[in-house]
Structure 1
Amino acid sequence: MKRIAVINQKGGVGKTTTTVNLGAALAHQGFRVLLLDMDPQANLTVHVDKRPDLEGNTMTNLFVEDASLEQLVQTTVSPNLSVVPSDTSLAGVEQVLANRIGRETILREALAAFAGASSFDFALFDCPPSLGVLSANALVAADYVLIPMQAEYLSLQGMAKLLEVVQLVQKRLNPALKIACVLPCMVDGRTNLSSEVLREIDAHFGPLLAKTRIRNNVKLAEAPSFGRTIFEHAPESNGARDYQMFAAEFLAMIGDGASSAGTTAAATNGEGVAGDDAAPPPMAAEGDGS
């Protein structure tokens with residue numbers, strides 16, 4: 001089971017949207033995917049049609065009561081997609097664990113003891129917009145880091161701190177941790193701003209920058225209110241196409257798909273900024289753009 005931490009300490013950059021819809025895209029390809037909601041806001045939980053206020057067993061039980069993952073995993077309406085839900089009580093975990101020795105390894109130990117691990121191909125951790133104990137647990141337990149990044153200048157702020165934390169975890173707690181990629185989200189290829197920011201991101205991250213661009217898309221924003229992934233809500237939308245392409249590219253990145261998958265995604269979605277500007281997405285015609 002490959003473990004991916006979807007993380008960025010800045011809020012509103014597409015972490016939850018990416019976790020859910022990358023997971024759904026992998027599930028649609030036949031992979032068995034487990035989503036873990038590590039955010040007290042519980043947006044991922046809502047996105048897959050669960051009610052945080054009605055959930056009896058959540059991530060809080062794992063961190064505070066040492067509940068096993070077997071007790072927490074729930075199925076969703078999407079085939080091959082399961083979830084460990086969250087609720088607002090998770091916000092108190094940092095304080096509860098303040099004096100606990102080894103608090104950064106709780107999730108890794110729970111996954112190591114998880115008898116159902118062989119039933120899943122991927123586990124995706126939706127991290128909170130902070131670099132506290134919950135995010136630390138995700139990084140310590142993960143094999144790969146995926147960093148969604150909004151195509152705006154303010155999204156570059158704080159990236160140095162995030163990379164510093166990742167390097168610290170690699171050095172002290174998880175030497176095998178790798179940064180898989182930086183994924184540009186909410187991209188509008190029709191604007192100069194998106195193009196300029198993508199060039200700036202490319203200058204900072206080079207080969208770590210994903211070739212797929214997740215375009216601005218109203219259907220992606222609507223899907224959580226219906227408790228559906230983009231593939232149930234609007235399978236023909238730009239959002240569904242973009243995450244399908246990114247899933248293929250991601251599999252190629254981590255060596256779990258055909259070697260041509262990333263190339264196909266790049267060719268279809270636009271190789272870099274120039275491609276985005278040359279062929280603006282037909283969002284107005286399709287009715288799912290912003």
Structure 2
Amino acid sequence: MSQYYTYNNYLSDQYLGMNTFIETYENKSIQKYIIYKGTGGLVHNLRGLSFAIKIAIEQKRILIIDMNKNPAFGTSFSRFFDVNISGLVYFDNYNYIPTDLYYFEIPLEVIKNSSIKYKNNVCFLKTYIVSNQNISDKQQVVVYAGTDMRYNKHIFNIKINGKYHSQLMNEIPIKSKYISTHFRNTDKQNNIYNYITKIQQIINETGINNMYLATDDHNAYDIFKQNLKNVVIHRKNIPPKVKKNLHYEEKNKEKLFYSLILDMFFILKSDYFLPSINSGVSRCLIQMIEKNKYLIPDMISYTKIVK
């Protein structure tokens with residue numbers, strides 16, 4: 001089981017006492033740390049975190065998950081997620097580790113208050129590249145930012161927490177068989193008429209006339225509706241009129257997070273799924289379906305992927 005504590009649930013007379021917990025590690029020759037600084041949208045973030053978890057376990061490091069300075073996430077990791085991995089010790093703040101730590105000459109307080117800069121597919125903390133995955137086990141403190149395109153196994157040990165899982169379980173289901181599509185069309189674009197053609201083909205082959213639409217394109221619903229006249233189109237979220245990534249445009253991060261997880265949930269409950277292959281969200285859904293492992297606890301999906 002992961003060992004995890006936050007400031008709000010720290011009570012010295014419960015658990016084993018955080019001071020005792022830290023002393024256990026400080027009594028070793030040198031306790032090592034990896035600080036994961038979140039970047040990008042939700043799936044990008046979780047892929048990067050899964051790599052940081054891998055390094056934390058392999059190099060016996062305490063993991064600090066810092067997503068607060070990422071404008072696309074902008075809050076603590078534990079607000080939405082839990083991690084349960086044997087041998088992993090993690091915190092989502094800096095409250096319980098020594099304050100005199102350094103990454104090269106950068107003190108912990110500066111690390112905490114710094115955002116990651118992204119240029120030419122490389123992540124920087126000040127002048128240091130922190131997206132290099134060749135991480136030395138010799139440094140006491142390492143910082144990692146970026147993503148992991150390989151979807152290592154730890155990503156599916158990250159689960160939405162009990163609060164949001166309960167909300168999903170209380171959502172009213174679509175009782176008929178249905179097709180789902182994730183149509184990405186703001187910062188990454190796709191041809192909506194190709195999707196309409198494929199959906200019509202599935203309808204002709206299966207007789208299914210219900211569809212769930214997940215999209216970041218404000219106009220997509222109307223276009224699908226006009227071209228699929230005999231189809232009942234369901235949606236849970238209405239995107240705003242923007243042409244940028246919604247992770248950065250939406251200021252209410254709780255609303256953003258839940259709307260994304262809600263779309264994922266209804267896609268995983270569908271009979272057929274038509275993805276946007278150029279979207280990290282769609283690729284993550286494909287991985288979940290193919291591997292039968294999910295970010296949502298107790299999920300079982302029988303969805304067929306349409307490519």
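Observations on the model:
- At a computed 30, 21, 17 (semi-axes √(5λ) of the Cα gyration tensor in Å), which of 1, 2: 1
- Structures 1, 2, by relative contact order in percent (Cα under 8 Å, 6 or more apart): label with the highest value: 1
- Among 1, 2, structure where helix-only ellipticity at 222 nm (-39500 (n - 2.57) for each DSSP H run of 4 or more, over all residues; to 500) as derived comes to -9000: 2
- Value 4.0, calculated as distance in nm of label points 7 Å out along Cα→Cβ at positions 175 and 191, assigned to which of 1, 2: 2
- Label whose coordinates, when Cα extents along the principal axes in Å, for residues 63-222 alone is calculated, return 50, 39, 29 (choices 1, 2): 1
- Comparison of 1, 2 - label where mean projected area of the Cα convex hull in nm², for residues 143-238 alone is highest: 2
The numbers here are math on the coordinates, done by the rules we state, and not lab data. Quick caveat: nothing in here was measured; it's all calculated off a predicted structure. Cβ atoms are built from the backbone, for glycine too; each structure is taken alone.
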